[in-house]
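Trainee: Take a look at these structures.
What follows draws every value from the coordinates through simple rules; no lab data is involved. None of these values were measured; they are calculated from a predicted model. Cβ atoms are built from the backbone, for glycine too; each structure is taken alone.
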Structure I
Amino acid sequence: MSQNCNTLAHVTEGALESKASHARAASVAFSGALSDCYKGIELIHGPMSKAAEVYLQSANNKLGTAIEALEQVDAIVKSGELTDEALEWTRRLDFDRLYAEGRERGVIPAHSDQWARLSMINRDGDVLSITSHVINDIEEIRALIGRVIEKSEHVVRNRAGVPLDALTLQAAILDAAAFAQMVAYVNMLEPLDPKWRLAGARSGGRVEITA
């Protein structure tokens, strides 16, 4: 959470600076962890090698660092007060149009499930919980890393020799990365900008995601 929550949830200037610092630390750690994860998966074509385990353990540690930073972000965001006007704006964003423009510009992936997830969180009025969702995604990745490392023998593999647990890990990474990128994209909006309000939507109403 960045620009939107800076304005939508009122917190002190000092808290905003601290939140920005923690958010940057989380982003750096998450990016580094993804790199290590993919390198580890690359090396798991056959028996679990020491090198693969080292990369996966490194990814796990970096994800732990990202979670710690995001927990600080989450605490700061939730310490603020979300106004009724801000809540109504987040619930009435035109997510179909946002998705179409984001895809056209190439700034978000074509992942309609994760986009629908993000839009539903906003429409349910839970915008301040989004950081918690990102944390949960990262915790799932850490659990899957543990499974991949533990099952070094007698594992089911695909024809390329990659353990199915590693493929599950890769799928979770793709989902989490897509969701985080979409959150960052929506956070680039100018808070309370009427341009992105859903025309004709009623307060609390729902609109199907068709993208």
Structure II
Amino acid sequence: MKNVKYLIFRYLTSADYFNIYKPSGTEIKGGGQAYIDFPTALVSIPSWGKFFDGAQSVLCSTAEQGPIWEFPINSIGLSGSQDLKIYQRRPQSICIAAQRITSGKENRVKAWRPEHGFPQPENPMARNTIPNNLVIYILRTAGDEFWAGWFLGKSPCKDARCEAVLKEMFTDPHEEGYAGFIDVRGEVLLDEHDGKQPLSHR
């Protein structure tokens, strides 16, 4: 079990879901969106900075639009890590890069791949097919490891006290695009081997 330090979550939108699965050539003008956006109105730049600050595995740089963070991320319930890039794409958003699975440059987080149980559309050409309340999250442990997970409907928490600490992630309304940063202050534990309900109260 690992102590969790911070957690960032996002309720995927119909646009996110369509764009991370759409076949190549769907967009007339090119590849189109291949990332997952987090609005800075919901997860601020300082919150992202706090999430990554001081972790030795994170390479931080700056581009024209703002900060870039590159770091190894693990997937809950799966073995092995991969390098991930998160960056400020425009003033209104931070994005997780290269998540469109049909792109030659894709780098979909392993936990969010359909072969590992992540939902996928029956018809990737159809828009507005996202399951209700599909949530992705990334967390940082007290040991400065980064882990990715997701849930759909069923809570990733094993107990009610854990849900109380993470209440912002469950509080209505569960609108598409809702996101947040939670400082769990060491009150949550991660069972990195449990892909279904990996979180519990310390």
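Trainee: For distance in nm of label points 7 Å out along Cα→Cβ at positions 113 and 177, find whichever of I, II sits highest and give me its label.
Mentor: Going through I, II one by one, distance in nm of label points 7 Å out along Cα→Cβ at positions 113 and 177 peaks for structure II.
Trainee: Suppose FRET efficiency 1/(1 + (r/R0)^6) of positions 49 and 97 (r between Cβ atoms, R0 = 30 Å, to 0.05) works out to 0.95; of I, II, which structure was it derived from? Before the final figure, lay out the partial values.
Mentor: On the way: I: 0.05; II: 0.95.
Only one of I, II returns 0.95 for FRET efficiency 1/(1 + (r/R0)^6) of positions 49 and 97 (r between Cβ atoms, R0 = 30 Å, to 0.05), namely II.
Trainee: Suppose helix-only ellipticity at 222 nm (-39500 (n - 2.57) for each DSSP H run of 4 or more, over all residues; to 500) works out to -22500; of I, II, which structure was it derived from? Don't skip to the end; give the middle numbers.
Mentor: Working: I: -22500; II: -2500.
Value -22500 for helix-only ellipticity at 222 nm (-39500 (n - 2.57) for each DSSP H run of 4 or more, over all residues; to 500) corresponds to I out of I, II.
Trainee: OK, next. Which of the displayed structures (I, II) returns the greatest value of mean count of other Cβ atoms within 10 Å over residues 17-24 on calculation?
Mentor: II
Trainee: Please state which of the structures I, II yields 11.2 when mean count of other Cβ atoms within 10 Å over residues 57-64 is computed from it. Please report the intermediate quantities before stating the final value.
Mentor: Details: I: 19.4; II: 11.2.
Computed on structure II.
Trainee: Out of I, II, which structure matches 0.98 when Cα Rg over 2.2 N^0.38 Å is calculated?
Mentor: It must be structure II, since only it matches.
Trainee: Out of I, II, which structure matches 14.3, 42 when Rg and Dmax of the Cα atoms in Å, for residues 105-184 alone is calculated?
Mentor: II
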